[in-house]
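The following blocks contain the structures, represented as structure tokens.
Read the figures in this text as sums done on the coordinates, not as results from a lab. Predicted model only: the values in this text are computed from it and were never measured. Cβ atoms are built from the backbone, for glycine too; each structure is taken alone.
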Structure P
């Protein structure tokens, strides 16, 4: 009966410990990170900068205004025969402009994909830090439960020592175990502060007053087929879509390089005046570039060859990234399945059996059927198994976060609506 009271007391202690800090809700932290993360905001500004280039490409080149004094016998302005004011405008071949606009739009789309990739990367880091914090706090909670348990064991040991049923060495061992637990708690506190600081930096929060309690769902839910995940990844992975846009960019560049064979135009209007004769009048000018001339044709040919090579290179990069993506999905999927099986084994079998073993050993210790060292070994075994279970749960959540980052989603449940 006394053994059951001890375990109920430890359970209530865990509840009280969890209420000391405000709960940190993961979804709210992710929203804040996406809104305030400085690195992510810089990528957003890059998109705006690239969008502004489209309007620049559509605009004409700056016109050229020139004033000319002509036919001066002694380089004296007042002796000039003509004073001309000229306005010139370069007009590029229209197909070149539309192609360059398309290239600029591709760059905007690629920047958006990079922004999306950075977003899911930020989400992944928030989740990894969050579940690392959860693991540390769970170990702190377990540590405090163990302290209270060992204090109860110390009382029992002292009582048995007072009636001559055990030695003073057992009392000292119990006191040493409590001291080791208290030292371990200090180490966990340091780890907690470090992880909170990392999480606060991702949220662009004041580190000095950022605190809270991380939580995890009671049950693990992961009911997806690998083919389902891979199909989603091929459509939604931002890195893959960025590489696909790179292929399109190089093809557009190839088209633009061929357009370099076509001439650009230059038109102008000139106001002509002759102070000497009193003549006033206008002149018109028009000209074209000669990209197909013999001494410049090799340059245009080289640009086309360069663009063709870049197309092949970008396609190879895309195909390699596609293969790597499918490989990573398979790797993370296998890890998740293994971690689920390990978690269920600990949750349904190993830990319940270890708890029963500790209860039985504690009862036998009180009745003198076993010694203190056996009790200590049983208690340590249960602690080790619980810590391993906590570690497995953290690894599952972090591996899932890595998988979500690779396939390009905030939450794996998004696959269901795809």
Structure Q
């Protein structure tokens, strides 16, 4: 059964522009639509998730999604939203990137059933298309005046725009024409910065194919503070665990503001309007519990990574905020441990000290200088204020190699708020 996709996308806050006639087209039954993804890196990032989820919601409404990975257009470079010419990739790098991006897209879309998703590569239809054939069969249908009127072109005229990037909208326009002619694709979806390129495709279909096609774009997603969505202090938040660990990925969502979380849950969750409205209502009753952020982080992290990686990220987060046990600490691999305790005061201590056994007073004063004197250390230990790996200890406790986490770390807590790491090497 086909549902009203535009209505669904509208309440989710995912509609910026819609070409007249799009709704009528979708009302006729299952429709195929596509979005293009740029393979300039070997991983997509959180910024791409808006378009990935657009395809997912489109498919959930009973329509057929097609993800186009731009093996050909990746060799050219889209000037939209760019202030300078970008570096072009060699074919080997591009093919590697394409393979990685395709694997990530397959985590979100359903490739079975009547409206099964497809991943296509525009290099397949451009590789044997000669330049002379292209300007004869495609270029003659679109005027220079039409191309010059595009914002992506006008914004670059003062700083310089190569013919390569100028021609990009024709190449993307032909993608739409090819998919319209060969896969009955009637709709192109994309970000608001792609409107000019998308309507070039609808124009080419009208002029060259004597047919009709439509366009819909999503708004640019920004954070409540005006900064760019999908960015963290260290740069892009990637979908590849090697570039952004599942823990840091989870942290990106869990640290969303309440305003952003209300916006994000509608876009990035597959929950119904009723479920989301109820979640928002519950969240507002006790915002400090971060119900929206936790729900969002859980759903997106599990989908991008796995249930197992989500559970590790949740345990790591619990450790960070003090609600954890020794068993939780033991589940952290070396990378996650370092990420959880990044910025925590760390003392480097010779491994031989713990091999021989290190009494707690010496550990707190001489070895790490966590406390200033033996007297202060003894008093603090008597007050039951020192924990080793989340377990309270007394002044008679001795650190041994059995206390080492990942064969090198010991976690010390002084009271509820002060955390230290002893690293033995």
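A value of -12000 was computed for helix-only ellipticity at 222 nm (-39500 (n - 2.57) for each DSSP H run of 4 or more, over all residues; to 500); which of P, Q is the source structure? Derived from Q, not from the others.
Looking at relative contact order in percent (Cα under 8 Å, 6 or more apart) over structures P, Q, structure P comes out largest. In terms of mean count of other Cβ atoms within 10 Å over residues 218-225, the structure with the greatest value among P, Q is Q.
Thinking of P, Q, which structure, once FRET efficiency 1/(1 + (r/R0)^6) of positions 122 and 338 (r between Cβ atoms, R0 = 30 Å, to 0.05) is computed, gives back 0.65? Checking each candidate, the match is P.
Of the structures labelled P, Q, which one yields 19.5 when mean count of other Cβ atoms within 10 Å over residues 138-145 is computed from its coordinates? Derived from the structure labelled P.
Out of P, Q, choose the structure whose coordinates give distance in nm of label points 7 Å out along Cα→Cβ at positions 306 and 402 equal to 4.0 when calculated. Considering all the candidates, the number was obtained from P.
88, 47, 41 is what came out when Cα extents along the principal axes in Å was calculated for one structure; which of P, Q is it? Here the read-out was taken from Q.
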